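**Q** As structure tokens, here come the structures.
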Structure I
Amino acid sequence: MDSLNEKCAVVGVFNSNRSATLCYYSLFAMQHRGQESSGISTSNGCNIITQKGEGLVTNVFSDGLQKLVGNISIGHNRYSTAGEDSKCDVQPIFARYSLGQIAVAHNGNLVNTKEVRDKLISKGAIFQSHLDTENLIHLIAQSKAEKLQDRIIEALSHISGAYSFVILSRGKLFAIRDQYGFRPFSLGEVKNEDGTKGYVVASETCAFDLIDAKYIRDINPGEMLIFSLKDDNATFESVQIFPPKPKKCIFEFVYFSRPDSFVFNKCVYEVRKNMGIELAKECKIKADLVIPVPDSGVISAIGYSQESKIPFELGIVRNHYIGRTFIEPTQSNRELKVRLKLNPIKEIIKDKEIIVIDDSIVRGTTSKQIIKILRKAGAKKIHLVVASPQTISPCYYGVDTPDESHLISATKSIEEVRDFINADSLHFLSLDGLYKSIGYEANNGESYCKACFDRQYII
């Protein structure tokens with residue numbers, strides 16, 4: 001995998017006196033979805049307090065959560081897909097407006113951001129960030145509706161794109177998913193120490209596991225959940241704002257989601273293992289070993305090995321402790337940049353014909369360097385086998401991807417890509433094989449966005 005980056009993660013907790021702590025651990029579980037910044041907003045019933053900053057979850061909240069006292073919280077991890085990398089672009093976004101106080105966090109990408117922003121500015125709106133998320137705040141503030149729920153619905157009618165929103169008022173929590181359901185967004189239940197129950201929403205179910213929450217269901221495409229207290233009991237109301245038109249992001253299975261998450265009602269681990277199995281059926285190669293590119297290629301490599309009966313070995317070791325502060329190698333020394341993260345085990349690889357499993361090829365530069373270091377380690381032959389189809393188009397729905405001119409498979413044939421990366425052979429999983437891995441059937445009501453593979457954009 002080279003140069004596709006995770007999007008963002010959101011979480012919301014309602015009716016727990018440990019709401020900020022539960023948000024913290026949920027964000028920690030979803031750190032893979034964004035490492036640039038993190039933040040939590042908490043309501044104590046009278047005011048919303050926000051603590052946020054640049055860096056990993058553990059760094060941002062290294063001084064503790066003492067300020068975040070309240071029973072309702074929302075949280076956010078960010079990888080920039082819209083906006084610029086600055087302190088102003090850290091979420092959640094907090095604002096005071098005519099109905100009181102509000103905080104918003106967002107996972108996704110709005111495709112009509114500039115158009116909406118220009119209209120808002122023409123009406124006097126002043127923006128403090130480059131975030132598409134801030135558009136929603138201004139749309140809510142400018143609405144004349146008397147209730148926040150109605151203002152949110154009106155605001156959503158003006159925006160288009162992929163979104164999972166968590167919105168915090170002083171007494172309620174709102175969770176909204178776009179009508180296409182591009183990004184995963186799930187609902188869970190937590191048990192409080194006094195026996196009462198609370199609710200949690202999160203981008204991935206791995207967050208539920210860490211805080212001992214029970215998965216209830218996915219939030220439906222086009223649905224808004226409104227959490228409130230009735231007779232001191234936590235409850236929620238479901239409002240179907242838009243008719244569902246499911247187009248779930250297929251790349252969540254390929255790379256983004258954690259393997260222990262339950263995404264789009266499927267176990268990510270099982271899907272990725274199935275990808276390896278389908279690869280082995282489509283791509284029959286004689287070799288000595290199957291080796292994954294860690295970490296994203298490991299599960300598919302297990303499936304490939306089991307189906308092909310070729311031994312599996314961890315022939316490449318990943319250094320998990322490289323942060324953002326390491327000294328960046330010069331542009332001319334890309335091999336060192338790869339070696340900082342990945343190092344081959346020569347004793348396993350030397351004089352072997354190997355099948356290397358990776359999840360995808362984007363620019364091709366990282367694959368080229370991996371092949372180079374494997375040849376230096378003594379590999380006799382190297383077959384690169386990719387557990388997804390060719391990535392030929394950028395994503396506009398919340399994934400940080402290069403433009404099409406930088407996607408190697410958009411401009412080169414498979415043979416030309418193989419020649420560029422210097423592999424002995426190169427193979428990609430077919431789209432049909434990916435469908436089989438997911439268990440997709442055209443007549444079962446499921447539908448996926450696969451624009452990165454076929455240029456068929458939804459909006």
Structure II
Amino acid sequence: MTFSTYQGGIVTSQYFVAVVGAGPAGLFGARELANQGARVVVFNRDIKPGGLAEYGIYPNKHTMKSGLRKQFRQVLEVPNLDYYGNVTVGTEGDLKLDDLRALGFQAILVTAGAQGTKWLGLPGEDLVGVYHAKDVVYFYNKLPPYSHKPYRFGRRCAVIGAGNVMLDIAHFLIREKKVDEVIAVVRRGPAEIKFDKKEMEYVIDNLDQNALDAEIERVTPIMQAVNQDPAAARATILEALPKALPKISDTKFRFEFLASPVQMFGDANGNLTQVELEDNTLIAKDGDTKARGTGNKRRLDVETVVFAIGDKVDELFGLPVEWNEFVKSASPRYPIDGNSYESPFEDVFVGGWSRKASSGLVGYARKDGTNASKAVWQYLQTKQPIEVNMDAVVERIRDLNKPVVAKEDIKRLEAVEQAEAQKRGLEEFKFDNNDDMLQAMGLMETA
């Protein structure tokens with residue numbers, strides 16, 4: 001497609017695309033579209049770009065985070081890409097999808113992650129001490145407003161799940177909060193854990209190996225009935241031992257396999273006191289192994305339960321939702337690698353965790369956002385480039401009557417935080433509330 005330009009190379013006719021969300025999927029998808037010649041505007045709920053790469057990776061992984069931030073800075077340097085942070089998009093947001101259409105955007109790429117909270121609907125989920133893992137991850141990664149919410153981390157904590165997020169929560173409770181005991185409650189057996197050896201290295205020195213052996217012995221008959229190898233499962237769990245990080249707390253870490261939470265109990269003040277578990281068995285069916293409840297129930301005395309069971313998209317965003325995900329077209333016009341990135345609305349596309357919640361890490365999100373942008377670009381080839389009216393966008397943003405963060409503001413914020421880290425002798429410093437960030441950028445007067 002040929003674009004008309006003024007002398008000096010200023011483009012006057014372009015495709016005009018809105019990207020909602022500035023995690024890896026959104027930023028790399030936006031870059032792909034901008035490099036193709038589209039004018040791209042990125043809208044982000046948070047002040048900072050990065051999404052879960054900024055607020056989901058464990059805080060001590062400084063090298064990984066620094067490398068990603070460098071890549072994100074490079075994306076924001078692309079000339080025909082604009083960034084507006086502290087702007088929410090959704091049926092109850094600052095802007096709705098129809099508002100974006102009214103501003104002339106020809107396509108909308110939704111890469112807002114999985115911003116909903118996935119619960120099981122169990123009695124007692126509203127007790128003090130019962131949390132979703134995402135909220136806890138946001139808390140220790142200093143994402144406002146989660147960074148200022150009160151959390152009750154008691155001496156005995158249960159974490160529901162068997163993946164890397166479960167281990168991140170265990171890492172926090174064991175090495176930061178130094179609680180007495182952390183119990184990983186796993187619906188399936190030891191052979192079906194989903195965490196990486198690398199993540200286990202942070203907590204395995206606190207693992208109660210006697211308790212692990214006793215637990216594997218308890219579930220051995222069930223495992224053997226479906227041809228699983230208990231010894232091999234034990235060896236896999238203990239693979240991290242040679243590179244174990246020396247423990248810095250006396251926390252005991254143990255597993256409860258083949259168990260599912262069914263309800264939580266609390267005291268008269270609404271504080272969690274117990275979680276009730278149902279024992280599961282394993283059933284071999286159609287070449288797969290499934291966990292099934294036995295009806296036998298028992299209780300654990302705990303003061304905190306954290307559900308690390310995955311996420312779901314925001315049902316208030318404005319797109320239809322099914323099975324915790326935005327609905328995708330079953331017969332996509334522009335499939336990429338056999339996947340559909342198309343919503344039921346022809347001009348709205350989804351990528352990253354907005355397409356498939358809780359799937360993969362940063363590398364997955366980056367690739368999926370890039371693929372989504374390719375589907376958007378194919379769609380745009382059925383349209384004509386337009387004269388982009390950025391003045392209308394700027395005016396609409398100004399009419400929000402709130403501080404909105406642009407690319408240049410992010411540079412100032414990074415400089416202030418880096419200077420503060422040096423002054424305090426820290427590897428990293430991060431403001432944990434929006435007001436401080438806005439004041440640092442000069443977008444809000446100091447109180």
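Nothing in this text is a laboratory measurement; each read-out follows from the coordinates by a stated rule. From a predicted model like this one, the values you see are computed outputs, not experimental measurements. Cβ atoms are built from the backbone, for glycine too; each structure is taken alone.
**Q** Can you say which of I, II returns 2.1 when distance in nm of label points 7 Å out along Cα→Cβ at positions 87 and 311 is computed?
**A** So the calculation was done on II.
**Q** Shifting gears a bit: Match the computed value -9000 of helix-only ellipticity at 222 nm (-39500 (n - 2.57) for each DSSP H run of 4 or more, over all residues; to 500) to one of the structures I, II, and report its label.
**A** Working: I: -7000; II: -9000.
Derived from II, not from the others.
**Q** Of the structures labelled I, II, which one yields 23, 51, 24, 2 when P(r) over Cα pairs in 20 Å bins from 0, in percent is computed from its coordinates?
**A** Attributed to the structure labelled II.
**Q** Given structures I, II, which gives the highest value for distance in nm of label points 7 Å out along Cα→Cβ at positions 39 and 199?
**A** When distance in nm of label points 7 Å out along Cα→Cβ at positions 39 and 199 is calculated for I, II, structure II comes out on top.
**Q** Could you figure out which one of I, II the value 14 for relative contact order in percent (Cα under 8 Å, 6 or more apart) was computed from?
**A** Source structure for this number: I.
**Q** Right, here's the next one. Out of I, II, which one gives 19.2 for mean count of other Cβ atoms within 10 Å over residues 207-214 as computed from the coordinates?
**A** Only one of I, II returns 19.2 for mean count of other Cβ atoms within 10 Å over residues 207-214, namely I.
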